Structure 1
Amino acid sequence: MTNKSPIETAEFSVLDFETTGTSPRQSRVIEIGIVHIKNLQITDSYQTFINPGTLIPNYITSLTGITDNDVRNAPFFDEIILELLSFLGNSVIVAHNIPFDYNFLKNEFNRAGVKLPANKTLCTLKLARKLYPDLRSKSLSYLVKHFGIMHKNVHRALGDSMATSKLLIKMIAELQDKQNIKRVDELLAYQTVTPIKKNFKIIKKQLSIDLANTPEHPGVYIFRNSEKKAVYIGKAKILKRRVAGYFSNNATRKQKQIVRNSERLEFIATKSELTALILESELIKKENPPQNRLLKKYPQQYFIKINSTHRYPSVAIASKMDFDGNDYFGPYSNRETSKNLTDILQKSFMLRECSNKKLAAKKKCYLYDIKRCLAPCIFPENFMYKSELDAVYSFLSGNNDYVIKKLLGKMKIYAKEKRFENAAQIRNIINRILEQLNRTAIISEPINKANLLIRIDGEYNFDFLLLINGRLLIKDFQGEHGNLFEESINNYYNNSSEINENITEKDLGRIKITLGWLLNNKNKTKIFYLKDYSSAEVFFATVGL
C-alpha cells in the first residue's frame, strides 16, 4: 500500500491500549486491542493482556476492570512483538487521540530494543474536530452515542478499538461524499489542516496535501496558481511551522489572499536558514511573483576600505563592498565600531589621511609634524609606506600584538620625556584596541580576496559555503553545477585558480546576504581559511567534507 492508494483498497489497523497510567515513559501497557479494516470493512481483530511487570493501580482496575490476576500469566510486551508486527503490516495505524496510544507503542518497542516501523498514522479525534466542529464534545464516548454506534466493553482495548473502527468507516464515507477525498494521502492530509474561519475560503484539497507533506526543515516555499506560476516565494527556518501560519485563524490578509490565489504549494529544503535566504532571493529574481513586491532588507553592513588602487592607499569607512580593485575588511555590525576602528588605525599607523587632491598638491600637513603620517606628498619614494600598509593589513586580520608593542614603546618614550599628555593619548588608544578585540570583523582577510570555507552548524546537518576568487559557491545547492564546489578547492591547491574578472550581480548578491546573516549568527558558524592548509586532502579532512 502506498500513499496514493485508493481508500477503498487501503488497510487500517485501529489500535487501543489500556495502561497502568497516563505517562508513556513511566507507565506500562496492560492490554492491546487492534481491529483490522480493509475495503472499508472490519476483517479481523487482535486482543491480548500484557504483563506490565508491575502492580496495576486501584483506580485503573476500577476504570477498566483489569486486575493483577488477569495479567499475571500474560506475555510480556517483547514476547508478542513479532505477532504484533505481522498483524500491523504496512497498514495505517489509527487511534482516537493517536499521540497517546502511539507514544505508548513507541516506548514499549524502545524498551524491547526493537525499532518501530514507520507506518503512517491517522487520528479520529483530529478528523472529528475538522468534520464536526459544532459538536459539544469530540470524545469517543460522546461521538459513538451521538451517531448511534454500538459500543460494547467500554474502557477495554478491543471494545474501544471496535467502536473507533466503526466511527472511522463512517467518517471516511462522509469525507468521500462531501470533500471528494479518494486517496490515502488526501485522508492523511485532511487531519492536519488547521481549522479556518467561516469567512475564509475553504482550503483546496491539493493544498492541504502539500501542507501535510511540508518538512520540518529550513528551506523555501512557493505558492503556485493553476497555471503553475509563482504567486509568492518565501523562506523559513522551519518550513512546516512557517507555512502553517498561512492556513491559521490568525493569518494576515495578504496570507489569505495568497492561499486563495494558489492551487499548489511547493517546497525546497535546504540545510540552513542562510542557504534558504540565498535561494529565496534568487528564485524571486527569476520568477518575479506578484505578491513579492518588496525587496528584503538585510542588516546594514560597514567595512574598512583600503584604497589599494592608489599608489599610496588610505583607509576609510564604506557602507558597501564591491569588486572594484580596492580591499574591504568586515563586515562590522554598526558604524560606531567601524568608525572607532578607523580612528585607531589613523592614530596607530602612519598612512596618509588627506584626499587625493591634497596629496597631488605636494605640500605637507601637520600630521607629518606630529609623526602620524609618512608624508608621501613630499617623500614619494619612501619605501616605509609599503611596510606600514602591510602592518595595517596584519592588524585588520587580527594580529594586534605588533601594534600594541609599538604603542607601548611610544608611551614609554613619552613618559620618559615627561610628555604625559602624549603618553595618556597613547594609553587611551591601547585601551580602545583591547576593547575592540571582541568586535572584530567576521572575516580576517579582505573579502574581495578571501579564499575560505564557511561551515554552518544546521539543525539537521552541516551546510558548506565556499568564498573563493570573488565567487560564493554552496555545496549541494539548487541548480549549482555538481562538482564545481570541490573542483574549485582542488584548483586552489593546484595553483590553477585565478582571480575571477567576471564577478556577476548574482555573486555580489550571495555575498551580501551571507555577510548580513553572519553578523547575527557568529555562534552557528566556523570559518576555515584555505591558506592555512597544505593540501586539498588535509583541508577536506579538517572541515568534514
Structure 2
Amino acid sequence: MGQVYTGFRLTFGNKHDWVLGKILELRARTHADRPFLQYMEQPAQSFAEVNRTVNQIARGLANLGVLKGDRVLLMLPNCLEYLYTWWGANKLGAIEVPVNSAYKGYFLEHLANNSAAKVMVIGQSFVEHLQFSEERLQHLEKVVIYSGERAEDGKLPRFKRLEAHRFESLYARDDTNLDIDVRYHDLAAIMYTSGTTGPSKGVMMPHAQCYFFSEQDVNLLRLTSDDIYYTCNPFFHANAQILTIYPCLIVGAKVVVYPFFRASEWIDQIRKSKATVANFLGVMMDFVYRQPPRADDNDNNLRALFAAPTPSAIVDDFKRRFGIEATLECYGMTEICLPIMLPYGEYRPGAAGKVLSDWFDVKIVDPETDEELPVDMVGEFIVRHKEPWTLNAGYYGMPDKTAEAYRNLWFHSGDGVKRDADGFYYFVDRIKDALRRRGENISSYEVEKVINDHPAVAESAVIAIKSDIPGGEDEVKACVLLKPDGHITPGELLRWCEERMPYFAVPRYLEFVTELPKTPNLKIQKQKLRDAGLTAGTWDRVKAGFKLQEEIKREQRKR
C-alpha cells in the first residue's frame, strides 16, 4: 500500500489554458450542443448557449464600468444567473467576490469594504441588508438587482447614495467572445473565510488555483463527460463552485443545481436529476441518513459521493442503503486546495486520504516551533506548493495576516492533523480559535464584535461547544460580561444578534458571567471557558423554546 496519492492526471496540460473563460469557450466548441447547466427540473442549457449568455453578461458588466482587476460582489441565491455573472466577470478579467447570502450588518460591511468593490449584483430578497448598511459602505457605487421570476413592477429599491440597475440590463446584444487577455496567474476570485482573532480574510485565488482545485475533484471522483453532478450547496462557497460546477466544465459533464438542501428531499432530487455523483458538506450526510429508510432508496444512478467529512459510523450502511459504489473524502481549505485526497476505492475509517506528493510538500509540526513531529502525533498541518500559483496568493488587503500564515515559507493551516505509518492523514481538530456550524465557518471575533456593540455589554468571549451531530460541527456559546449598570435578557440579546449577523452565527448558548478569565497581559483565556463547557449557568435557547426569525420562516415554508 503506497504512502502517497498516485495516478493524478490533468485534463489540460498547458498551464496557459488554466483560465475559466478559455475553458468555457473551448467546451462551447467541443461540446456545443451537449447539456451543461440545469436548474432543478427545467430544460438544461448547452455549453454553447451558456457561453453566449456569459458573453452578454460580460459586456453588460463592462457597460457598467467594470474593468480587468475590478472586484464584483455577488450576493445571489442559487440560480443560473449567479454562474453567468461569475463567469462574465472572469471573462473581463474582473474578480468575483462571493457574499454569503445570510450576511448582514458588520459581516457584510467588512467584506464589502475590505474588497473595495464598486459594483455589487444582489438578489432582491437580500436588498434590505444592503440598505441597512449603505451608509457604512465605503467603496460601493452601483448595485444590480436580480429579482428572479417575480413580476416587474417598474420600481427599483431605493437607496440614499447607490446607483441601482436591473439585472436584465446586463444582457447586451453582442454575445460573441471577448478579446481580453486573462492569464492563469491573474486573480479569479476573492473568497472570504472566517478569521480567528480578527475579521474574515479574503483569500486571493488565481485562475490557476481555481482550475487545479477543480481538477482535483475530477480526479477524486473519476469524473467524465458521461457524469451528471448534483449540488444543492450554496454557490457562494468554494464547494459548489470549485468542487462541483467548475469540474463539470473541465470534463464536459452536466451539472444539476437545486436552490438549497433539504434532507427529506435529497434522494428524490438525486433520482429526478439522474445524478451519478453528488457532494456533501459537514452534517448533510448524517441528516440524510436520519431520514426514514424507504424501499426505493437505492433506486438511483449514484456512483460516487464526495463527503467531507465522511462519518465512519454510518458510511457502510449509507452506501448499502443508497447503492453507492464509493465515498470519497479529502483534506483541504479554500487557501490550499486539496493536498490530501482519498484514493478511489481505498477507504479507511476516519482518514482524509494521502498526500498528493507530485504537487505539494506537507508537514505536521509543533504549532509553537514548526519542528516536524513523528508519525501518529497530532500537530499543525503546514503545506507549500511545487507548482506556482496553485495555492492562494495571500489575503486581500491584509499583508500582516498573509505574512503570519506563510511564516517560515510554509502555509499554516491552523488545523490539528496526524499521519499513520501507512501514509494516511487524519483531521483531528482545529488549532485556531474558529467555529464551524451547519457547514459554515464562523469567526468568534466577528460574533463578539456584534455582541460587544450592545450598550449593556462590557465584553464577551465566544467559544465552540461540540455538537452531538456527527460531522465535526460546533454550537456557538457566548460568555457575556455586562456593564455595571447593564441589564438585558438572553432573548433580547439574541434579537440584537440576529438583526446584525447571519442566523447560523447567532449563539445557541449564553452565559452571563461576573468576570472573564484573563492572562497577565489581559487576553481572555478561552481555553478555560472551553474546558468549563456547558455549566449550570448556561442558557440554551433550544431548550428554552426560543426561535430565531429565520427558524420561524423555515417552519412556515414547510407548512
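Tabulated data
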{"quantity": "With helix-only ellipticity at 222 nm (-39500 (n - 2.57) for each DSSP H run of 4 or more, over all residues; to 500) derived as -7500, matching label from 1, 2", "calculated": "2"}
{"quantity": "P(r) over Cα pairs in 5 Å bins from 0, in percent, for residues 267-378 alone from the coordinates reads 2, 10, 18, 21, 16, 12, 8, 5, 4, 2, 0, 0; which among 1, 2", "calculated": "2"}
{"quantity": "Of the structures 1, 2, the one that 35, 23, 19 was derived from, the read-out being semi-axes √(5λ) of the Cα gyration tensor in Å, for residues 99-362 alone", "calculated": "2"}
{"quantity": "When relative contact order in percent (Cα under 8 Å, 6 or more apart) is computed for each of 1, 2, the largest belongs to", "calculated": "2"}
{"quantity": "Percent of Cα pairs over 47 Å apart - structure with the largest value, from 1, 2", "calculated": "1"}
{"quantity": "Distance in nm of label points 7 Å out along Cα→Cβ at positions 187 and 491 - highest-scoring structure of 1, 2", "calculated": "1"}
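Since every read-out is calculated from the coordinates, none of them should be taken as a lab result. All values reported here derive from a predicted model rather than from experimental measurement. Cβ atoms are built from the backbone, for glycine too; each structure is taken alone.
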